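Listed below are the structures to be examined.
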Structure P
Amino acid sequence: MKSKYKRILLKLSGEALMGDGAYGISRPIIDSIVAEIAAVQKQDVEIGVVIGGGNIFRGVALGAEGMDRATADYMGMLATVMNALALQDAMRRAGVAGRVQSALNIEQVVEPYIRGKAIRYLEEGKVVIFAAGTGNPFFTTDTAAALRASEVGAEIVLKGTKVDGVYTSDPKKDPAAKRYSRISFDEAIQLNLKIMDATALALCRDQRLPVNVFSIFRAGALGRVVAGEDEGTLVHV
């Protein structure tokens with residue numbers, strides 16, 4: 001299967017790592033995700049990953065219960081570092097070279113984010129896992145994915161979720177819901193489809209950076225997206 005893209009940015013939600021659990025990290029799930037990444041890497045595709053922290057800590061929800069929002073968001077960033085380390089360890093077991101770079105400075109544990117170094121790692125065939133979001137409160141990991149993809153010159157953002165694309169309505173509640181194969185950024189924003197937060201969508205649109213939303217749990221889906229097949233929903237300019 002020939003790859004359509006040379007460099008991609010994969011966005012994973014923290015919840016994707018939970019599997020059927022209520023919280024935490026599912027070893028079989030993280031191993032299956034790494035297997036998908038490894039298969040794509042063998043096609044000489046350069047891969048960056050941004051991972052969320054919702055399986056460990058929900059900053060926004062806790063902030064709403066009275067905790068200072070900025071403090072809660074910093075705690076959420078630390079949760080993404082934990083997930084990044086777990087993903088790197090799973091990659092090591094699978095024989096995939098991975099490097100974690102954090103937007104928060106925790107040098108005893110992970111490298112700081114340095115753009116030039118990240119690009120060099122990608123060129124060397126290493127998977128770079130970007131942790132701690134943007135390093136600033138009030139920004140989501142979706143925005144971090146859009147930002148890092150733009151910085152390292154990724155050709156597309158691939159958002160791996162629990163659903164196989166973007167639908168006209170909730171497919172669990174509406175059996176008549178239809179999946180969009182393609183949709184423009186302007187349409188997605190106008191219809192409030194909640195593909196990403198508005199900041200992330202606007203940044204991708206302005207940088208002319210397409211986004212593909214797909215199910216990370218469908219076997220081979222990542223490879224099919226990278227090959228340019230009709231998998232998930234492509235959000236384009």
Structure Q
Amino acid sequence: MTAPLYKRVILKLSGEVLGGSAGDGVDTALIAGVLRQVRAVMDLGTSLGIVVGGGNILRGCDSGSSGLTRITADYIGMLGTVINGLAIRDVGRREGVEVVVMSPIPVGTLAAAYNPDIAAEHLAAGRVVVFAGGTGSPFFTTDTAAAIRAAETGADALLKATKVDGVYSADPMLDPAASRFERLSFKDALDLRLNFMDRAALSLCEDRNIPVVVFNVREQDSIRRVVLGEPIGTVVEGVSND
């Protein structure tokens with residue numbers, strides 16, 4: 001069996017991805033498919049945590065369009081990620097994947113209080129940890145939460161699961177001339193303002209030397225293929241193209 005390139009990863013799943021083709025609600029069939037991929041990755045000996053977004057639960061609920069303050073909108077979004085975490089845990093039971101949901105925001109018995117040491121113990125024991133609740137503070141995206149959790153748990157890579165097959169020079173849905181990058185340095189990603197991940201998250205990954213792999217989670221076996229180091233998606237790392 002081919003040895004995995006990464007022994008511990010954080011998988012970032014946006015709310016839009018969890019919402020399936022509609023982009024909202026919870027697509028349990030899609031979640032089941034992702035968890036089957038996760039189980040295959042764990043069979044390789046790689047431990048895996050998941051950071052979830054909440055856009056599928058609260059689409060359009062932001063301070064610009066809803067009249068809410070930014071702080072209130074951000075906290076509502078964080079609670080949406082807890083909802084997604086509970087859905088992943090429930091589907092995980094049916095798929096034979098043990099899932100622990102942790103949140104830095106107290107939510108009673110719905111999720112465990114986030115503690116990096118306990119999270120690392122769960123990962124080492126072969127459990128999937130869903131990191132819900134974002135960073136626990138407003139003004140930060142779940143991309144930044146994913147970068148922080150990757151650094152805290154000693155992850156070898158941050159895998160950003162999307163609906164497209166990598167990072168493009170422009171939006172491929174709008175610009176047919178957009179070209180896909182196979183590899184990209186953090187510096188180039190920041191300088192070009194490609195907007196596939198927020199600047200705080202990219203800067204933290206650059207500082208901690210954590211590569212980011214952007215890929216289409218709907219492709220067959222895509223998570224396992226990324227963990228094995230196959231050339232799919234876009235790898236963002238600390239090597240400049242200059």
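Values quoted throughout were computed directly from the atomic coordinates according to the rules given, and no laboratory measurement underlies them. Worth saying up front: this structure is predicted, and the values here are computed from it rather than measured. Cβ atoms are built from the backbone, for glycine too; each structure is taken alone.
Okay, here's what the table says:
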read-out: Highest-scoring label, criterion being volume of the Cα convex hull per residue in Å³, for residues 147-218 alone, among P, Q; value: P
read-out: FRET efficiency 1/(1 + (r/R0)^6) of positions 35 and 115 (r between Cβ atoms, R0 = 25 Å, to 0.05) - highest-scoring structure of P, Q; value: Q
read-out: Ranking P, Q by distance in nm of label points 7 Å out along Cα→Cβ at positions 51 and 107, the structure that comes out highest; value: P
read-out: Label whose coordinates, when distance in nm of label points 7 Å out along Cα→Cβ at positions 99 and 139 is calculated, return 3.2 (choices P, Q); value: Q
